[in-house]
Structure I
Amino acid sequence: MPSVAHLVRRAPEPGAPRRPVVRRVVRVLVRVVVPVVLAVLVLLPDLVGLDRHLPFAVFAALRPALAVAGAGVVVVLAVLCRRRLRGTTAVGVAGVAVVVAVAAGFVVPRAVPAAPPPPGGTALTVLELNAFEGRADVGALADVVRRERPDLVVLPEAGERFRGRIAALLPEYRSWTNVPARAADVRGITVLSSPRAGDVTARTISDAPGTPTDTRYPWAEITGGILGPVRLGAVHVVSIVPGWVAYWPGELAQMQRWCAAGPALVVGDLNATPDHSAFRTGTRGCTDAATERGGSLAGTWFAGAPRALGAQIDHVLMTGGPRAREVAVLDVPGSDHRALLARLTL
């Protein structure tokens, strides 16, 4: 029978819990709630309505690379902490792993090509490049055009100054820009058409400031010739930077003037990826050519970073009949973007 002194030593003090509730709550917050919430904000901001604001719009644009990084973090933690991975720590790592898996579920299918289009139809090759305020190397661009022989070339951030320089190197191509000669290159879109494209015509789309269809940069629409009944919208959507991001979702919504009324193509720098909810809403009804061919994870911006770490914000969108046969991302010196080459069937 234990002594009275032994019983006194073993008895807990009245009202003193073995594991304080506050400590337990803090542990759950630090090991579970905070990591999972951070993972959602970085990898899935579009699912919680934050991807139309900074910095979450940038996180969404980089979701493919961030998802890979997140998976790497989960694997490293699981390996390094495998003997201590239990309790709230295990729950936290598992929660982050679930978020990474959901993000991967959005990304991975875009690397799987759809069935190729049936034979026949009119072949159309489109080349798009953001000319970076007219700084793109016109000689290198001309070499790409001669090698790939696109029917239509769409060049955002290329006004009259850039148009004149590239036209002098490609005299067989007709050229046109949608801004006056005095406008800075960054405001313009230059379009080149090959002899094969036939009698295409272009018109500027520049609606009055403050109207629902206003855009910060003027756009263009190309019709006729090889396009037949297909309208081609040449666009440059505003960047997701402070002072401009508020206009960005509304400009993406303007894609509906083509995506909701095909047959049409939309070509240009949209400053958005399929990981942005505003992109998905604005382009509803259109198919992304690169996604159709399993190539939408190759970054067109920033050209100074590896393609796997960038974002494909340049697009060729299709609706009402056009299909993609081949899509490639090409390097052109002098621009902070890479070019997008799409071989289509009309």
Structure II
Amino acid sequence: MGLQDLRLRIDAIDDRLLELLDERARVVADAFAEKRRTGLPLHDPRREQQVLARVERLQTERPEAVFPARAVRPVFREILSACLSVHADLEVAFLGPPGTHSHAAAQMVFGLAARYVSAATIPAVFDAVTRGSAEVGVVPIENSTEGGVGYTLDSLLESALMIRGELVLDITQSLVGQNEDLAVIERVYSHPQGLAQCRQWLARNLPTAQLVASTSTSNAAREAANDPAGAAIAARLAAEIHGLRVLREGIQDRMDNSTRFVVIGKEDAVPTGDDKTTIVFSTPHEQGALKRVLEVLHSEGLNMTRIESRPRPGAQRWQYVFFTDVVGHRSDPPVARALPRLQETCAFVKVLGSYPRAP
């Protein structure tokens, strides 16, 4: 069979794919109509996780498969996003401007077809979702190098919004700028997290440069684009957007540098069987108070995957709260039993959401 015949076969297969995509979109429309009738939210992270895991597993298990299994998830994520956009205008707020790691994380969760709303700060993301100008928001909550993101933790504590999903994104930091010669760089712009993640590299390679904090890595790239003696720590995407060169890539101090992002909304997610619950609590200033909390979690057989203390905003000095992740949904019996017991033990308890664990 000649090349032209093969191309005609490819065209015919593409035609069938388009017909199947249209058929899927029509069935999704019927599903959305049923959701509206019963009052269910249109965006269901549990169902999306199930669909993506199922098709990826099927492709992996097919002995005759040629299409790469690792490509199945991103392809179907775009299909899910496009079907959703046809029947519902999903608006997603993120820490902007475009080109930030938060923007990339939001696109990994919701695909390219969602409508993205850029917010200048993390509290502004929360405000956009609270006011209804966005249905959900995506914000960083924790970095594997620098720990918790304070603005997100404080906003979760003070807001009525809930965590309804999570994503872990590998973060590659790049030095971007106008001039290849590092000797001319006098200032390095970045978000405080970006500067912290590259602290050792900066000390070795740009020891005299002034480190300038910016509201986001993308804003830092924009500042570097206007400063001939400046550079920025940002993502490659931000360099492309602002017309900068990638001077050095992979400058983060730890190669396993990852950031955990959470999806926030007005309600959390329904159980999936593989969930996580985030709780914040405070304890009285007395001996053994934290030990009693940990004993409650232990006695219910709960696996605590994270605990971090932080000063409580607006409280007296040295008043701390503890942010804790446990495996399980708050409707699961072990978590449901533990929560009232924590209320009895702690001075303050708040559930920040139950949601599917990141794959």
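FYI, it's all coordinate maths here, none of it is from the lab. If you're wondering where the values come from, they're calculated on a predicted model, not measured in any experiment. Cβ atoms are built from the backbone, for glycine too; each structure is taken alone.
With mean count of other Cβ atoms within 10 Å over residues 154-161 derived from the coordinates and found to be 17.8, which of I, II does the value describe? Considering all the candidates, the number was obtained from II. Please compute distance in nm of label points 7 Å out along Cα→Cβ at positions 90 and 106 for structures I, II and give me the label with the greatest value. That would be structure I. Once distance in nm of label points 7 Å out along Cα→Cβ at positions 242 and 338 is computed for every structure in I, II, the highest value turns out to be that of II. Given that FRET efficiency 1/(1 + (r/R0)^6) of positions 58 and 210 (r between Cβ atoms, R0 = 41 Å, to 0.05), derived from a single structure, equals 0.90, which label among I, II identifies that structure? So the calculation was done on I. For Cα Rg over 2.2 N^0.38 Å, the highest value in the series I, II is held by structure I. Supply the structure label, taken from I, II, corresponding to mean count of other Cβ atoms within 10 Å over residues 282-289 with the calculated value 12.4. Derived from the structure labelled II. Source structure of the calculated read-out (helix-only ellipticity at 222 nm (-39500 (n - 2.57) for each DSSP H run of 4 or more, over all residues; to 500), -9000) within I, II: I. Can you tell which of I, II yields 20.1 when mean count of other Cβ atoms within 10 Å over residues 194-201 is derived from it? The read-out was computed on structure II.
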